[in-house]
Structure P
Amino acid sequence: MATIEEQIKEIEEEIANTKYNKATQGHIGKLKAKIARLSNEQEKRRSAKSGGKGYHVKKSGNATVALVGFPSVGKSTLLNQLTGAKSEVGAYHFTTLDVVPGVLDYKHAKIQILDMPGLIKDASKGKGRGREVIAAARSADVILFVVDVFQPDISVLLKELDNAAIRLNQKAPDVVITSGDHGGISIMPTVKLTKLDVELAREIVAEYGHVNAAVVIREDIDIEQLLDVLAGNRVYINAMIAINKVDLAKLVGMDSVYAKLPDYVKVPVSAATGYGIEELKEKIYDTIEMVRIYLKPQGKEADMEEPLIVKKGSSIGDVCDNIHRTFRPNFRYAMVWGKSAKFPGQTVGVDHKVHDEDILTIIVRR
């Protein structure tokens, strides 16, 4: 009997040999569903065999940024510039043999920066401890690609992260799949579908292994996005690019460098001289999408000097969790002044979403 890897290879060859058009779209979609199901099964077996080994870095601060790049592009030097952490630096391959954390203090936020071993081709298949590095990257809030200005093409890295179920600068598709015990597969779009018809969606869901399921589709998705939802193991992470060694690139046209890179936020820097580091800090902060909250004790003035930092989309409950573990269980109500309030001093509940520079008074049971 063929191994999972052999089955995947056989299906990939069939896809490669099938001309893509409207008539073959459904067949190719079902083949991709088979690959997704087999890949998930393969990954589960690998995790069980390895015991889920990887780099275990204790998360700290308000957010985590993972430095990702080929070996010897200057990640360690950049970490030192951003955080003052002491990561071993050397002009030879594979200097960083472990994940080295540092903390960037910026605009009252504490941002953990992870310097990780360089990624290479087939990292997602385990080459060069690639799976361990990718496992650490999956838990980051932002992936910062560090690129050598003389070799800016990172298509290999993008492919490896995509193969490892990391989706960059994308949002999770607004699709909900609920398994049942009868009724077959029901596809219920709430918008007009232009990239995927209902019957094809049903066939793909069935090919993935569902027998009875209700699928609510709330946005116009394509086959790949439906497969991502079915797999259930995708992570969606913001990404940006630091183009390093620009101090050495007097004869390199930056337009040609930009043309080889994806349409992400890009910052030219020199980790060696410190050029561009302040702009990079600003862009990291913006990409994480921080929200500053000012706390106002009941009957007192708000502390406008030291904001509490939370991520965009956080609720009053998330703010409570950041203050103390007893606040959410004992929460009574909150009052809010700022952009999220309908009027100054609005009384809100635990699910209210906060906005940048809101002022909050939180009332808890004593």
Structure Q
Amino acid sequence: MRSTVTVTPAQLPEVLLHVAVVRPVFLWGAPGIGKSSLVRRFAAELGLECVTLLGTQLAPEDLIGVPELVGGRSRFAPPETIARHDPYCLFLDELNASSPEVQKAFYSLILDRRIGSYELPKGSIVIGAGNRAVDNALARPMASALVNRMVHVHLTASAKDWLQWARENDIHPWVLEYLTQRPDHLWSAAPKVEETFSTPRGWHMLSDALHSFGDDVSDEILGVLAFGTVTANHASMFKAFVKTVRHAYGLEAVLRGDARWPSAPQDRDLLYFLAEAFRARLVKELPHDKTHASAAGKQLAHRGKALLLELAELSLEIAQMVIAADDDGNAVLPTWFLVEVTRDLPRLVAARA
């Protein structure tokens, strides 16, 4: 299921507070963006115990129970995990990954809040969650009868929300600082083959591993951890970032002129990382219209042209990457800056000759 209307993790609690208390909610989202943890946190804020059922690990009898004799008649006894006296949050995780038989078993529980003669205690809430088929995750078609029994909310990853959470939850400083600089690396589309990809969950796992090893982790082990939790490109960039931290070699020093672009062959990854950070800085701070450029913006543009020349002397390919268009052929950097680069570079080259 797709939707053009989404909510961020920061917006989700308010939506659930007003919707989940009156109707069952199904939360859609890509793998690893925090659906499960958000539901558990929401339940805790309401003072409700969160009982999680994994759709992929259930059989129909796990929901409807087994028959028992009561007064000479048989009735189904729902399992202890569901049949509770106090209100609670029933979280049906990976619901759309369950078999059609299990999905059918959920019908009365979701719509009528009951299984056989057992009815959920007043004040209980029901929330389902699942991945989307477009994310190459395990997801079965959901019957229209089940779709129509829930309010569907689509969650999108938010770097701002995650970074705020990370600052309050002991995420490793390297991970926090890297994603502060490159929030676009928090999440990547799920690949069609079996390989790691970047998600908030993946970065959290990397953070936990780094805490376990400590900051003296070797470059070799750092690579094992990074490439085992996020995309290869992001892992390579993260390794280069850690190198800048360990050697106090950052983009600010290059911009100030206190350091030059790294030129040693073994520092190629560092050069690429700094060039990516340089491109991101230009995109962020150069205005679309030059007339709106501040004094600092004009100084950055002037310094940027000189740095592009120095970068091109080391690697024309990386220098071209800094000013390259996006995948659709649209210019990323302001047109006026690109025009000035084309105009002024020959003069700068002559001056350096």
Report task. For the read-out distance in nm of label points 7 Å out along Cα→Cβ at positions 142 and 206, a value of 3.1 was computed from one structure; give its label from P, Q. Result -> Q
Report task. Supply the structure label, taken from P, Q, corresponding to Cα extents along the principal axes in Å with the calculated value 70, 59, 42. Result -> P
Report task. Identify which of structures P, Q gives the largest calculated value of FRET efficiency 1/(1 + (r/R0)^6) of positions 254 and 310 (r between Cβ atoms, R0 = 35 Å, to 0.05). Result -> Q
Query raised in the report: Among the shown structures P, Q, from which was the value -9500 of helix-only ellipticity at 222 nm (-39500 (n - 2.57) for each DSSP H run of 4 or more, over all residues; to 500) calculated?
Result: P
**Report entry** Identity of the structure behind 14.0, 42 (criterion: Rg and Dmax of the Cα atoms in Å, for residues 230-301 alone, calculated), options P, Q
**Finding:** Q
Query raised in the report: With mean count of other Cβ atoms within 10 Å over residues 22-29 computed per structure, which member of P, Q shows the largest figure?
Result: Q
**Report entry** Structure (P, Q) behind the derived value 19.4 of mean count of other Cβ atoms within 10 Å over residues 102-109
**Finding:** Q
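Computed from the coordinates by the stated procedures, all read-outs in this text should not be read as laboratory data. All figures in this text were calculated on a predicted structure; none of them were measured in a lab. Cβ atoms are built from the backbone, for glycine too; each structure is taken alone.
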